[in-house]
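Just below sit the structures, each encoded as structure tokens.
Laboratory data are not the source of any read-out in this text; all were calculated from the coordinates shown. Because the structure is predicted, anything quoted here is derived from the model rather than measured. Cβ atoms are built from the backbone, for glycine too; each structure is taken alone.
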Structure 1
């Protein structure tokens with residue numbers, strides 16, 4: 001791959017690209033419980049664990065057109081296509097890497113006002129990078 005990219009980019013730009021790709025955060029999100037039963041309009045809570053899989057080498061995100069250095073942040077959202085049930089902004093610890101303990105948080109939400117079976121999506125969304133999002137399904141039985 002290197003010879004294919006080096007010709008159009010040049011050695012300096014290729015080195016910059018490699019550095020950028022190595023600095024992108026790699027995270028694993030776990031959501032528990034994956035299924036639960038709640039009463040109509042009662043409060044529910046999901047446990048979210050985010051484990052860093054690499055050590056990001058940049059303190060700030062790569063944003064050359066941004067007027068000042070920007071630290072990356074993350075959002076956890078729960079909902080469906082036309083409704084949002086839970087939203088939380090996260091500031092992950094600066095130190096991480098393979099073997100680091102997971103960052104844990106709780107996402108609060110209110111159950112629907114109609115009994116039934118529901119399936120919602122839980123998203124981990126970067127506020128700085130496109131394409132690093134993650135998605136998990138959660139099943140809720142409302143009685």
Structure 2
């Protein structure tokens with residue numbers, strides 16, 4: 001089985017201020033929390049449909065539509081950031097983490113609050129588990145180029 005996770009962010013077009021969505025479970029990866037035994041195996045640009053191990057990859061559109069529904073946002077409120085993909089492993093599963101960006105001018109604060117989530121700056125991520133901090137660092141480096 002392969003699990004798929006999504007990190008969602010908003011980057012202000014004029015100031016480049018970047019905020020990440022912290023889900024109601026407290027982490028930045030969603031829609032469900034990462035397993036406690038998860039570890040980062042690799043971070044690399046995606047290939048067409050499989051990774052180097054031949055594992056079929058999840059198309060981000062399915063996850064993005066699910067996240068839009070969870071946040072009660074209109075279709076098209078999230079887009080995939082195609083240059084980011086990380087592979088995770090647990091004792092019994094493999095998974096991947098992809099990156100999605102909010103398309104609105106400002107973060108949808110009200111929608112996040114209604115879903116029990118919030119937007120955080122990088123400095124507010126202290127206290128996240130080590131793996132999520134590592135993924136957040138990789139995502140932040142990717143977003144800022």
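Here the criterion is relative contact order in percent (Cα under 8 Å, 6 or more apart), and among 1, 2 the highest value is seen for 2. Thinking of 1, 2, which structure, once helix-only ellipticity at 222 nm (-39500 (n - 2.57) for each DSSP H run of 4 or more, over all residues; to 500) is computed, gives back -4500? Clearly, the read-out refers to 1. Where does the value 1.0 come from, among 1, 2, when distance in nm of label points 7 Å out along Cα→Cβ at positions 15 and 119 is the thing being computed? Among 1, 2, the structure yielding 1.0 for distance in nm of label points 7 Å out along Cα→Cβ at positions 15 and 119 is 2. Which structure, out of 1, 2, was distance in nm of label points 7 Å out along Cα→Cβ at positions 87 and 111 derived from, given a value of 3.2? Matching structure: 2.
Work out which structure the value 2.3 belongs to, where distance in nm of label points 7 Å out along Cα→Cβ at positions 79 and 135 was derived from one of 1, 2. Traced to structure 2.
One of 1, 2 was used to calculate percent of Cα pairs over 26 Å apart, giving 39; which? Only one of 1, 2 returns 39 for percent of Cα pairs over 26 Å apart, namely 1.
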